[in-house]
Structure P
C-alpha cells in the first residue's frame, strides 16, 4: 500500500462539511468527540483478481484509525462460495458493519434476499443509531418495469423513509449505492427521495439530514442538493471502460476476463469519515493512487461533463473544503 498517499497541502485535513447539529451528540460521542466510519464502495470482487487484498487493506487501515464502524456501499460480491474469503476479510473488522445493496451484487440471477442472507445484513433498507448518529441504509435497486438494471426507490420504501426520519431527532446520514444527487443520472425516483430529505430538514427546523453517501458511478465529487451534501465515494478498484485492452498480465486477464474492460487503480481507494461533535463538522479523508496501464482517454474513451470528466474520473477520493 506504500504507493497510495493521503492527499497533500491544505486539503489534507479532509472535507469539512459544516454540520452544527452534530453538537447535539456530544454526550453520546466516543472518546475524543469523534465518530469515525470507514466507507468503501464498488470493490467488484467478481471482476477483480485482488479483491481480498483490497478489502483486507481497508479493514486493517480502519482498525489502525480506530473506526467505530465500516460501510460497504455496494457492488461488493455475489453470494457464491468463491467469495467466502473476501467476505471473511471484511468481517474481520470487530465493530459494526453496514452493507448497502449494489446493482451488481445480484449478477448471475441471484435475488436480493440471497445477497442479504450471505452478507448477514438485516434488510434491504433499514436504520440504526451509533453514538447518537442516525444511520439510514436505502436500496436503489427496486424494479420499475423498465429494461436494464433496476434503479429506483419505490413508493413503499420512500414512505418508510419518511416515517423513519420523522421518528428521529438525531442527526442523520443516508447511505445508498446509486447517487440520488441533482445530476439525476442513476435513480429514476431520485427527485422524490430528495424531496423527502429536504422536507425532513424543513420540518425539523435544523439540518437533520447532514449528508448522503453513495457509490456506483466510480467517480469523485461532492454535489449539494437542497443544502445537503451528496458525497460520491469512488470505486475501490477501477473505472469501467467496456473496451478490452492490456492492463494486467495475460494470465490475470485470462483468469478474470472482465478486468480487461477496466482501467484499474493501482491501490485500493476508501474514505475515512469523522463526525466531529465538538467542532460540528464532518471530516472526510480520501486516498490517491495511479492507473494500472492506460487511463480511459488513452484507451480511446471520449471526455464528457460527467462520467468521463477528467475532474471526476480519476484514481482518487479527494479531500475537499466545503460549506454545508
Structure Q
C-alpha cells in the first residue's frame, strides 16, 4: 500500500515523493517521484497518476515538520456526503427518539453538499474557530477521494478508474451556522477557513470500502468505525456524483463520517482552543491539527455572533502515538481500540 507525500521542496516549489519512512514528529523520507508539470497545467494530473503508479526511486528527500503540504493544492470543489455511515445514522435517530422527533429513514440516495476550496488546509495547520460562530464547532473524521481524470456518467463498475489517490480528511462543522435558525446553511457552516484539513499522505492500491477509520481527540478515541459501514460505498458515490456533474481532476470527495461526533455526546463535546485532533485511516496515516482561537477583531453583527469562544482545553495527556519519534506510520497503525466495543 504505497504512500506518497506532497511537500515544499528545497527550491521553494511543491514536490512529490514516495514515503519509505515516517514518524509521529512529522518527518517523512523516501525517493522523489518523476518531475511533474506545473500544477496549473492540464497535463499535471495525468502525469501525477503515472508517477504514482511508477513509484519513487528518484533522489532521496527528507520532509521535515512544517514542510508537508495538502495533497491537493487547488481543488475545483470539495464535494461532501452527509449521513453516510450506518452508525452515524443510528446515533442521529437515537437522539431524535429521545427528543420526540421523527426518525430519519434509511437514505435511498446520497445527501450532497459542498465545502469551498478556501477551507482546505494541510497536516499540522491550525483549525481556527471562526469569529462569527466559535461555540459549536464539531469534528468529523472522513475518507477523502481525489479524482485524477475528468469523469462523466461513470458506472459503479468503472468509477474507481478515475481515482488518483485517497487521503485523510477532517470535515470541521460549525453546527449552529449549519443547522440552527432560519439562516442555517450547510455549506456556510462547513466552509469557514481551515474547516477542511486533508493529508498528510496520498495512498494508492487500497480498498476504500474496507478501511479502519478513527478520530482521536486529545488522546481519546471518540470515533471508531470501518468504511464497510458506508451506506453508499465509494464507487456508488463517484457514479452518483458523475451523473449529476462533471468531476474535474483535483475534485475532492469527502465520503461521510462515522458515529461519535461531538454534537451527539451527552453533554455535547465541541472543539476548544488547544484541542489536538487526529484522523487516522488504515493504510494512509494520521492527519493532525491543533485548534486555535480566531484573533480577528473586525466588526461582527451581534445578531450573527453565537457567543464567546469556549475556554482553552487542558493540556492533553502524553500519548504514545504523538511522542514516539520512531513510529513508522506505514506499519504501526494500532489505536488499541476494542474491536468488540459498539460504535459510538
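Derivation of every value follows stated rules applied to the coordinates shown; laboratory data play no part. The structure displayed is predicted, hence computed values, not measured ones. Cβ atoms are built from the backbone, for glycine too; each structure is taken alone.
Among candidates P, Q, the computation of distance in nm of label points 7 Å out along Cα→Cβ at positions 250 and 266 that gave 2.5 used structure P. Have a look at P, Q and say which one yields 3, 12, 23, 24, 19, 12, 5, 2, 0 for P(r) over Cα pairs in 5 Å bins from 0, in percent, for residues 114-209 alone, as calculated. The read-out comes from structure P. Here FRET efficiency 1/(1 + (r/R0)^6) of positions 66 and 282 (r between Cβ atoms, R0 = 25 Å, to 0.05) was calculated and came to 0.45; which of the structures P, Q was it taken from? Answer by label: Q.
Out of P, Q, which structure matches 2.1 when distance in nm of label points 7 Å out along Cα→Cβ at positions 58 and 138 is calculated? Value 2.1 for distance in nm of label points 7 Å out along Cα→Cβ at positions 58 and 138 corresponds to P out of P, Q. When distance in nm of label points 7 Å out along Cα→Cβ at positions 82 and 194 is computed for each of P, Q, the one that comes out at 3.9 is P. Can you tell which of P, Q yields -6000 when helix-only ellipticity at 222 nm (-39500 (n - 2.57) for each DSSP H run of 4 or more, over all residues; to 500) is derived from it? Label of the source structure: P.
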